[in-house]
Structure P
């Protein structure tokens, strides 16, 4: 049975201009901080925190903690569909924010490709992860990583071998890690480390001296196109 009070509550929550602006900014799938969303909505971070708390309590937003930061994203596909439907019915496109949020490092090379501990991050890491998800090799579900039944065999065909786990290890085979610059998940865990190691061993990427940044080689661009269907990165 439909709860009319709940319907009214949701309508009031998404109908407030600042909250509508923040929800619209999250429609691209990224996760943003309260300060970044405050800039989008043109309000103070303190005011934004109050709005975000209400949206989270109503299960419209999910909050993810990583280090000392709290990132906000739409709670589910159903919430995204709700916001998209409201935008369509209104027959307008939300105006571009005056100050779009800039996330992650300022250095362009770091944003493009870098290591995050021992796995790929930045635009490259997210693109490779998206390709593996699109091809059904891995999947992410509620913060957990899932490898398809034939996933390791398919990766082996690419030359990517995952080492047997050390005794008493607690490190998962596959898990999502929220990317600092892209604010979308890249692949971590033992599988993420194996992919990164393979890219380095095959000289598809090289390390930039004195930095975590990686440079994609011509050989790497070819491999990205041929093996992962990724073109136009970098």
Structure Q
């Protein structure tokens, strides 16, 4: 065997025993690129999943709040039976909608209270308020708050406990359908003679505006309507609306 043939045979034997360093580095580089591409795809899918879940949760919170407002407004009422002596007035009902910039406010009495404890000295009557206010821990954010007092007293617009229904809101707009004029109005007051004494709106239009979750400066508006079946003050002695 000549020297040239022997050299070729040795190189062939070396190649058959494994890869060279260059081949190994190229293989590792290709594997790294493929791994990064696969990981990037999974990471993007995970981020999209988190965004979709956050949007669904946010929409569920807003929808639940609007459904609760709709349910409680459908059981709103006022009573025409008031003691003629102011000193003897212990309870007072109302339906007062105030038009405010930055968020309307609504105070009303309702039959929507649910007793949670047996033998509790409570009925299905309560005082409820919906309004927009600053977050108690972050003044930069506004929230939709709900106030409830389980017993009706002589001031149906104060007292009770306050809870946050929707965090980070922009505006709350309320409109009321007058059943006598069939027109939508921005305010309602059953406590004043110049308002709508002893009568309630036929419907309440609710629009809640919240910031867009990803686009700064943009907002999203959710809306619904609540029917109010009891449209005149309750008078069990002589009911004559």
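When volume of the Cα convex hull per residue in Å³ is calculated for each of the structures P, Q, which structure yields the highest value?
The structure with the largest value is Q.
Output the label of whichever structure in P, Q has the greatest value of mean count of other Cβ atoms within 10 Å over residues 27-34.
P
Identify the structure, out of P, Q, from whose coordinates distance in nm of label points 7 Å out along Cα→Cβ at positions 123 and 171 was calculated to give 2.9.
Computing distance in nm of label points 7 Å out along Cα→Cβ at positions 123 and 171 on every structure in P, Q gives 2.9 only for P.
Given a computed value of -10500 for helix-only ellipticity at 222 nm (-39500 (n - 2.57) for each DSSP H run of 4 or more, over all residues; to 500), which structure among P, Q does it belong to?
Matching structure: Q.
Each reported figure results from applying straightforward, stated rules to the coordinates on display, with no laboratory input. In this text the structure is predicted, and so the values were computed from the model without any measurement. Cβ atoms are built from the backbone, for glycine too; each structure is taken alone.
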